[in-house]
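**Q** Structures for review follow.
Read-outs: derived from the displayed coordinates by stated rules, not from any lab. Keep in mind the model is a prediction, meaning the values are calculated, not measured. Cβ atoms are built from the backbone, for glycine too; each structure is taken alone.
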Structure P
Amino acid sequence: MATHLLREFPELAYLSREELEDLLTDPLYFQAIFHSLSRVKAMYQSQAELGMANESIARNNLALQEDLYKLRSDTKAAFDEAKSLESRWKVVDKEQHEVYQRFTPQFLLMRLKHSTSAQDDASEALASAFVNQLSYPPAFYNPASGGTSNAGTEVDEFIKEFKDLRKIYHKRAMWGERWVNGQVAWRDD
């Protein structure tokens, strides 16, 4: 065992047997010898170097601390703004979808069909009103007073207005028919 100890720690080879026994019994002597060993000195030296390196790193970290807090604050503000914009985006996207819904081909075709029917109803209502008016003499026509009727002017106005209404109706009907037959193409640009 002594040879193993001396092989491991050649610095102890100069110690006598009594000094080795004192080393085991006297803690102060043990500490003095232990701290004089080259391995222990090297260990303490590297421990001191590591301590200084840690202190240097800690000083650098402390120097960066304020910038890191500011960066953290800026990052949180940017994240909060991004969340707010994401929330706003959902609302705007929904609104946009609702607006675009009114311009889909299906919706536009439905509107065209409704407006075609409404145009047909309007022209038929005008014709019915004109026919009903002819069956009763106009209030301003009084044959007893010898006055003349504006019936010719009224007929011309009716024809012009009826023709304009029917022209719009037929254009809409023609576009609806083309659409149903697949002759209308919608671009998505």
Structure Q
Amino acid sequence: MTQLAGIDFHAPSQEVARQLIGVVLLVDGVGGRIVETEAYDRDDPASHSFSGPSERNLAMFGPPGHAYVYRSYGIHWCLNFVCRDNGHGAGVLIRALEPLAGIGVMRERRALDDVRLLCSGPGKLCQALGVTRAHNALPLDAPPFALSPPGDPVVVVAGPRIGISKAMDVPWRFGLAGSRFVSKPFR
């Protein structure tokens, strides 16, 4: 797969991360509009691929257009979309969604009512969408995943990534301008 929802998954991760803003992501019919992403590349010390392939990060090395799912701090699942060429080791963390479909299911999974908080962070997003390690390495162009392009043009803002301890000043965090569904406001 080279293109899905108008995104070229062979492109550099920061380009893919920017292009994913506004794309609608569904997992088994539950999901919404991607409003926040972060890019990671093998030359990036904050990336899981920086030290090379391992059992944990193997999916991040390709093929592009597949999911890379990992456990953060041993607690939360995080969903990434693999990009670049097979074997390169790059991906985009899906940080936040604006819920659009299956909101009742998300509320039940997250045990909260506030729609703004259902998917406002990578761990929350995975819990709301039911994403687990079972989704690791699955193709994004086949069920349970569905991606569709934004209906309208979007304005994308950028800033430093958050929640990391290396390369914190790299401006590879992207968001939908003005969205109230991001995990942390852009400055």
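**Q** Match the computed value 2.8 of distance in nm of label points 7 Å out along Cα→Cβ at positions 42 and 154 to one of the structures P, Q, and report its label.
**A** Q
**Q** As an exercise: helix-only ellipticity at 222 nm (-39500 (n - 2.57) for each DSSP H run of 4 or more, over all residues; to 500), calculated from one structure in P, Q, equals -28000. Which structure is it?
**A** Computed on structure P.
**Q** To test your reading of the models, identify which of P, Q gives 0.60 for FRET efficiency 1/(1 + (r/R0)^6) of positions 98 and 178 (r between Cβ atoms, R0 = 30 Å, to 0.05) when calculated.
**A** P
**Q** For which of P, Q does volume of the Cα convex hull per residue in Å³, for residues 34-121 alone, calculated from the coordinates, equal 105?
**A** Derived from the structure labelled Q.
**Q** Work out the source of 2.5 here, i.e. which of P, Q gives that when distance in nm of label points 7 Å out along Cα→Cβ at positions 26 and 66 is computed.
**A** The correct label is Q.
**Q** Give the label, chosen from P, Q, of the structure having the highest value of relative contact order in percent (Cα under 8 Å, 6 or more apart).
**A** For this comparison of relative contact order in percent (Cα under 8 Å, 6 or more apart), the top structure is Q.
**Q** The value 115, 20, 12 for semi-axes √(5λ) of the Cα gyration tensor in Å was derived from one model only; which of P, Q is it?
**A** Attributed to the structure labelled P.
**Q** Taking distance in nm of label points 7 Å out along Cα→Cβ at positions 74 and 106 as the quantity of interest, name the structure among P, Q where it is greatest.
**A** P
**Q** A value of 14.9 was computed for mean count of other Cβ atoms within 10 Å over residues 114-121; which of P, Q is the source structure?
**A** Working: P: 14.9; Q: 19.6.
It traces back to P.
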